[in-house]
1. Given that Rg/Rh (Cα atoms, Kirkwood Rh), derived from a single structure, equals 1.01, which label among 1, 2 identifies that structure?
2. Between structures 1, 2, where is distance in nm of label points 7 Å out along Cα→Cβ at positions 40 and 64 highest?
3. One of 1, 2 was used to calculate helix-only ellipticity at 222 nm (-39500 (n - 2.57) for each DSSP H run of 4 or more, over all residues; to 500), giving -19000; which?
Structure 1
Amino acid sequence: MILDGQDAAELGVDTIEQADISIARDGSVILVVTPIILAADPGHQGCMVFSFDDFTSASIARDTSGVAIPRTIITADGNSLGPGLCTYDANSETGVLLVITTVTGSGAATDIEFSLHATGVHP
């Protein structure tokens, strides 16, 4: 397992979801994930990017205590679902792409807006 529930707790979130693997500009393999706090508004807390210590064994870089070390943390505004759903292409000037989900209204009048944001962050 690359990251698990203990990693989420050590990072101050309930779950780590929506994982995407990419290549950074320096050629290293990175893991882009969405940290989630279940009872929060927004639940999605943005993006975290981790470096692989060893991709072939799926080992994430960790400190001497065994805690996963985020390479980059990106946050943004939003409500309900909030910021997350991130991806990265080193060849794009956009940096990490972040989706912000905003929910307004309720029931049949619920309106969900997805907006795509170029962060300019190249982890």
Structure 2
Amino acid sequence: MLNNTFLLRIATAGILLMHSIPGMFNNGINDFGNFYLDEIGFSPVGVPLAWAIKLSHVLCALCLLFNKFTKPAAILTILILIAGIILVHFKEGWFVVGAGRNGIEFNFLLIVVLITILLPKGLKKNTTT
């Protein structure tokens, strides 16, 4: 039986995989570590940190696909997305494309989707009588 987060989990897993896997083969992860993370103060661990981030996205995607360990995976990914907003996207504004570039809107949406996966019934208290 499919639960009410099935489509969100599949879509989010696809996004996380497509955001991570290409960089593993086109040197994007190494470039992010060397040319961004190292430059903003994470040297000499920029590249290992970049790989840890991307591998955590792949792991989260697998957790979402198989509906296993979704809560810890979602929490870790939310924390990484918040760090991405603070370190990378906030200074670029809201928009990813259109009225801006590389802004926070995509991370914001992913965070809300992951919270929805974490709390599929919302914050409503159990009021059995």
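1. Values: 1: 1.01; 2: 1.03.
This figure was derived from 1.
2. Details: 1: 2.9; 2: 2.1.
Evaluating distance in nm of label points 7 Å out along Cα→Cβ at positions 40 and 64 on every structure, the highest lands on 1.
3. 2
Every number in this text was worked out from the coordinates using simple rules, so none of it is lab data. For clarity, every value in this text was computed on a predicted model and none was experimentally measured. Cβ atoms are built from the backbone, for glycine too; each structure is taken alone.
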